[in-house]
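Engineer: The data blocks that follow each hold one structure.
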Structure P
Amino acid sequence: MIPGVAAIALAGVALMGFSRGPAEAEEPAAIRAEPVMVDGTVATGPYAPKDECAYLPGFAAFRSALMTAIDARDADQLIALSHPGIELDMDGGAGIDEFRRRLDADDTLWLELAELKELGCASDGGTDAVMPWIAARSGSDHDPDTTFWVTDNSVPLRVSGTDNAPQLAKLDRDLVEMMGGDTKGFRKIATQSGQIGYVKAADLRELGDYRLFMTRGPNGWSIDMFLADG
């Protein structure tokens, strides 16, 4: 399996990473990675997503079919790309019939899938891949329940949770610690350097949010898991 995946799946990991200064994302040296482009701009920052999956055998065609299915909200196509026993949650929910039922019943799942398109892909360089990239590259010392990923460049960190509040700094793609709940579209957070302020919730993604795990078997690539913590 991809290094770091097991840690992301566990909700009880202790938060350790915010007292020792900025860290760099974990990335195995042997993996060939491409930068991720968002609206024509390269994603930047300590945890900027990368595409480590572009050169995996057969993955380009698989991902193209996956993105086509997501764009069209084509449940039949998405099911065809999934393992019959696809895992859907931490409580035993599984199987393509249950996957179809959830897609039909919960429109937000399609939105979650669409969000993954610009968030990179991590791989062990062989038969495993995961989207988003951060799911395997955040390291093991961040609690997925309280850690958020800044998902854009130059995101304002403000002194209070309003659009016109003074700006403390601009954050590129990095990991931050949640200090408070969603208040009128903002969250109180702490950066890895210890700076505290407010960031728009729309620019943050929970570390334990939805991710796709994919593996390559004798018949090609398939989606083995689509799940989130909690």
Structure Q
Amino acid sequence: MSDIDVSVAVAADEATSRRIATLLAHEGLTVAARASGPRRLPDACQNRPPHVAVVAWKACGPEPAAAVRHVRRALSRSRVVVVIGDNRRQDMRGAVDAGADAVVLESRLAATLAVTIRAVCAGQACVPRELRRQFERPLLSPRERQVLGMVAAGLGNADIAKKLFLAESTVKGHLSSAFSKLGIHSRREASALVRDPEAHLGIDLPAVPPTPQATGNGGPR
């Protein structure tokens, strides 16, 4: 595929979007569609899925992994490149688990974005070299796995505490630790990750009915 054939769509704030378009133009690549956020990107593409969707992590809102998953589902034939700020390096694992084909650090856009776009079009997956250790899946403790399974099944912290004979603060501690290891920020993201077969977490869902407390989308609290 030549550069002339590659279509790129960008989901980012206005300043980042302009910067990306300028950088790609210097590399012979054209941005065909833009949106202020990933959930608006499919509509901006007007039923013409791009070869590559470039998504700024900071434009993804409070649940960035869920927003990237939305792009992955809505533009299933497109490659997804996520741009992450240097202060959010710990989120790279979450971006890839959400479906990103590549991650680029914002501070290195000029040197790496066009190269990365060409690489994903050729079927490659790309991450910054110094962050590759994040792909060594963090080891969840047995209790963290158990608590995550209950969260994914719809239980709130109080019910989990009762079933496991733990203090509610202990349950929150296990969730905070698991969230940090997995690079996620909310119960919704935790549930989606546990239920995603491509994440290979291997956590079984307990056969328990959901409770009213489980409807929130917040963090470990």
Structure R
Amino acid sequence: MSITEVARVHTTNPVDLDNSSTEGYKTVQALIKAVGNAPGAGRMWYGRPQEIETQIVFFVIWESLEAHGKFAQSDAFAEVETLLAKLSDKPGIVKHFDFGTEESLSKVLSAPLTEILDLYLKTNDEKYNEGVGKVADALNKQAKGCHGSLRAWAVEGAEHDNLPAETEHKGGLLRCLTGWDSKEAQTAAAELADFKDHIALVTEGPSAIEPMHVAFREVGA
């Protein structure tokens, strides 16, 4: 079963993803090539969050979780580690998700702007997930400028300072992706009656809520 890796790479300095003359740009492109050549690696998207200029987010579709794991344990992964070290001395954050079909994920990530909403909970609460789904359904059906909404639990779970101490600050991470024409379209959608009626199903429950917005670009597109 295919799986999507989401890697958040912290960079020591902001990287201009459009300036091919910079060292940061060249390092990112070399990193993309190294991962893209790995057995089992498929389509890839990347971009810099509007809220965090010293971060780059990568989405990589793998044939399976095992395929990514084998690459991470292979000799070829040493090149990836070397390139990451050139970008930052901080470790990145890697999670895996099953977002459903490749077509659905592509539609959301190919939108002019993708909203990423991270919801941290004590456990993978499916009742809560169903509530979030009601908001997603309202956006999919009624919001102008919405390119679709997906969500999935992180396979590995998550750690966050706001999660309970009794669980060693560990719990579940529900990541929601919504494609938009613009931030203005997202703001307008918040005025929908169904959105207002159900938004409490999203905001009430998580120990932490972290949004970001990324204009992704697909490798090779």
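The numbers here are math on the coordinates, done by the rules we state, and not lab data. Small disclaimer: the values here were computed from a predicted structure and weren't measured. Cβ atoms are built from the backbone, for glycine too; each structure is taken alone.
Engineer: Where does the value -12000 come from, among P, Q, R, when helix-only ellipticity at 222 nm (-39500 (n - 2.57) for each DSSP H run of 4 or more, over all residues; to 500) is the thing being computed? Please list the in-between numbers first.
Structural biologist: Working: P: -5500; Q: -12000; R: -9500.
Here the read-out was taken from Q.
Engineer: Given structures P, Q, R, which gives the highest value for distance in nm of label points 7 Å out along Cα→Cβ at positions 121 and 161?
Structural biologist: Q
Engineer: Thinking of P, Q, R, which structure, once distance in nm of label points 7 Å out along Cα→Cβ at positions 57 and 177 is computed, gives back 4.5? Show your work: numbers first, answer last.
Structural biologist: Values: P: 4.5; Q: 2.4; R: 0.9.
Comparing all candidates, it corresponds to P.
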